[in-house]
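All of the numbers you see were taken from the coordinates with simple rules; none came from a lab. The model shown is predicted, which means the values in this text are computed figures rather than measured ones. Cβ atoms are built from the backbone, for glycine too; each structure is taken alone.
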Structure I
Amino acid sequence: MTQFKLDAEACPQSYSLGFKELWQLPAGRVDPGFIQHTMGWPLDSAVYGGSFMYHLDNDRVYLGFVVGLDYEDPRFKPFEAFQQFKHHPQVKPLLEGGEVIAAGARTIVTGGWQSIPKLEMPGALLIGDSGGGVNLPKIKGVHQAIRSGMLAAEHLAEKGVPAGFDARWRASPGGQELRAVRNFKPGFKRGMWFGMANSALEVVTGGHTPWTLKSKVADYERLKKLDEYPSPDRGWVPRALPPRDRVASVFLASTSHDEAQPAHLKVLDTSICSDRCTKEYGNPCQNFCPAAVYEMVDNGAGGKRLQINAANCVHCKACDIKDPYAIITWTTPEGGSGPNYPSL
């Protein structure tokens with residue numbers, strides 16, 4: 001991105017943090033093939049997000065929750081919102097007595113058409129999620145990844161060079177599918193009710209509205225400081241359903257890292273964490289990380305220091321995206337270690 005200025009003409013990319021759990025439930029509760037989606041609760045109208053539930057065979061259910069990482073509240077905790085959702089009166093009775101078999105979290109590229117960078121550079125192409133191909137209204141990206149991969153193969157077979165692929169993808173059915181839904185996600189940056197009204201208009205017009213809503217700031221820049229945002233009482237409920245905490249969820253992700261490996265989470269200046277960030281934002285890394293990787297602990301001198309529990313990392317990459325100072329860089333761990341998601 002930096003070397004070839006691929007995002008020079010694109011809006012800042014936008015992301016959402018998704019949680020997913022596989023539940024084994026008592027016999028008779030599951031209706032295989034039944035799909036449920038919700039929007040909003042327990043989120044307030046200022047936070048974009050919703051849930052999905054897929055009823056599978058053998059008394060199993062996929063349960064998930066997605067939160068836009070463009071939220072402003074420095075005290076907001078996406079993982080807690082997911083746990084609270086599971087205690088909704090229409091969800092809790094389904095899950096009670098069940099068992100979580102697997103769990104995981106990852107960020108989803110949700111910027112859409114406006115945020116797609118230039119997809120070609122000398123010697124390489126960007127395809128799939130790397131190119132921002134997710135159709136957010138449909139919550140679908142696999143078909144777009146396949147489309148862009150096939151088109152990239154055809155292009156290289158015909159032309160032999162990356163040049164021209166960007167324009168070819170944008171004019172293709174995959175690119176045009178994203179253009180038609182370009183205004184859905186940016187509309188929600190103005191709040192849920194505006195986003196809902198805008199989405200209805202986009203559906204009625206088939207995406208042919210004569211304007212393109214722009215996303216002007218990166219997700220980390222939208223986070224407000226503690227004294228700028230009066231956080232509502234979100235009423236986090238006591239845990240009656242598993243997992244009991246974030247560490248238990250990490251166990252369900254089957255994550256494995258060599259404790260002695262070089263750190264794959266790099267913080268440019270940890271003094272910012274213990275001083276400036278504590279005062280301005282209240283160390284939001286402890287809130288947005290779903291795996292308890294970042295922890296402010298006693299430094300032995302009356303203050304706090306940052307402790308990175310890198311072995312907990314489930315590779316969601318939310319820290320690289322939401323850190324308000326943009327000083328955290330997620331890098332690939334040594335030896336391919338990390339979470340194992342065979343059932344997700």
Structure II
Amino acid sequence: MTVQATAQTLIKNIQTVLVGKDNVVELALVAILCEGHLLLEDVPGIGKTTLAKAIARSLACSFARIQFTPDLLPSDINGISYFNQRSGQFEFRAGPILNQIVLADEINRATPRTQSALLEAMQERTVTVDGVTHPISPPFLVIATQNPIELEGTFPLPEAQVDRFLLRVNLGYPTVEEEHQILLRHRLADPFEELTDVAGPETLLENQRAIRQITVEDSVRDYIIQIVQATRNHQAVELGASPRGSMGLYRASQALAAIRNRNFVLPDDIKYLAPYVLTHRLVISPQTRLRGRTPAAILAEIIDTVPVPIETFSTSSAASSANEI
């Protein structure tokens with residue numbers, strides 16, 4: 001199954017339980033195809049948990065939800081080694097992080113020590129307990145949620161952890177028409193009960209390998225670098241995007257092009273994805289915050305000032321967009 005065909009099938013399936021969030025679902029698929037992770041930042045009741053569960057069921061992947069609280073321990077996430085009296089040996093009891101799709105609900109409610117328990121899993125796809133390293137079966141995706149309004153009893157995510165999320169996305173409230181559809185769909189039964197898998201992990205892994213073949217022209221690659229470099233040199237920014245940010249933008253643009261049935265990346269792909277990939281990686285100065293400016297506004301200013309490549313794509317590249325990916 002091609003990347004576009006897989007994406008369209010998944011989007012259509014998830015739309016049966018999640019109304020009016022097509023762009024969010026598409027961005028979630030971008031994260032999955034890039035082997036990245038997703039940070040959902042919005043108020044409760046918008047559909048963050050529904051999205052995570054729908055993705056897991058649609059892909060027939062194992063799923064676990066971790067409710068982050070101040071008393072949560074790293075061992076509650078990674079698992080423990082315990083002494084089995086029957087066998088006379090220590091055995092490993094896997095924690096929820098060893099599932100393929102993990103929902104870290106209200107991640108900023110846990111202490112920094114517990115938050116850091118995710119770092120190895122998110123970057124290395126492994127978990128180390130008592131000196132023994134346990135691999136996580138691919139595909140692997142962490143979907144974390146946090147409430148941007150409620151600050152009491154929360155611990156801000158450290159920069160090292162925020163940087164490990166490929167995308168940060170806000171779902172937003174539904175429109176009037178979308179809310180009508182939500183009420184009608186839940187009138188008789190929960191539509192989630194009828195949700196079935198439409199693609200397996202093997203198909204997803206095949207698609208992950210396929211997006212690496214998407215062409216990124218030299219001028220487009222230079223465009224990515226110029227945007228990232230501009231975040232590091234802007235006078236209002238104390239800490240710009242890391243090389244992981246530029247790599248994430250590069251890979252995300254390949255995934256988006258494949259989802260939209262193209263064999264090459266356009267500058268418009270970069271402009272569309274940059275706010276989701278880079279905004280949460282910027283640390284602005286205190287003076288800038290006092291003036292009411294946000295990282296999103298600064299990044300929008302950077303995107304407006306960095307020259308867009310005007311080099312015409314080769315005829316062969318343009319023709320390849322009609323080919324299956």
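Ranked by distance in nm of label points 7 Å out along Cα→Cβ at positions 179 and 259, structures I, II are topped by I, which has the highest value.
Look at mean projected area of the Cα convex hull in nm², for residues 115-242 alone for each of I, II: the largest one is in II.
In this comparison of I, II, the computed figure 2.3 for distance in nm of label points 7 Å out along Cα→Cβ at positions 83 and 195 is attributed to I.
Of the structures labelled I, II, one was used to calculate FRET efficiency 1/(1 + (r/R0)^6) of positions 99 and 235 (r between Cβ atoms, R0 = 30 Å, to 0.05), giving 0.70. Name it. Here the read-out was taken from I.
Given a value of -12500 for helix-only ellipticity at 222 nm (-39500 (n - 2.57) for each DSSP H run of 4 or more, over all residues; to 500), point me to the structure among I, II it was derived from. Only structure II yields this read-out. Given a computed value of 5, 22, 28, 24, 14, 5, 1 for P(r) over Cα pairs in 5 Å bins from 0, in percent, for residues 171-218 alone, which structure among I, II does it belong to? It must be structure I, since only it matches. Suppose you compute semi-axes √(5λ) of the Cα gyration tensor in Å, for residues 211-290 alone for every structure in I, II: which one lands on 27, 11, 9? Traced to structure II.
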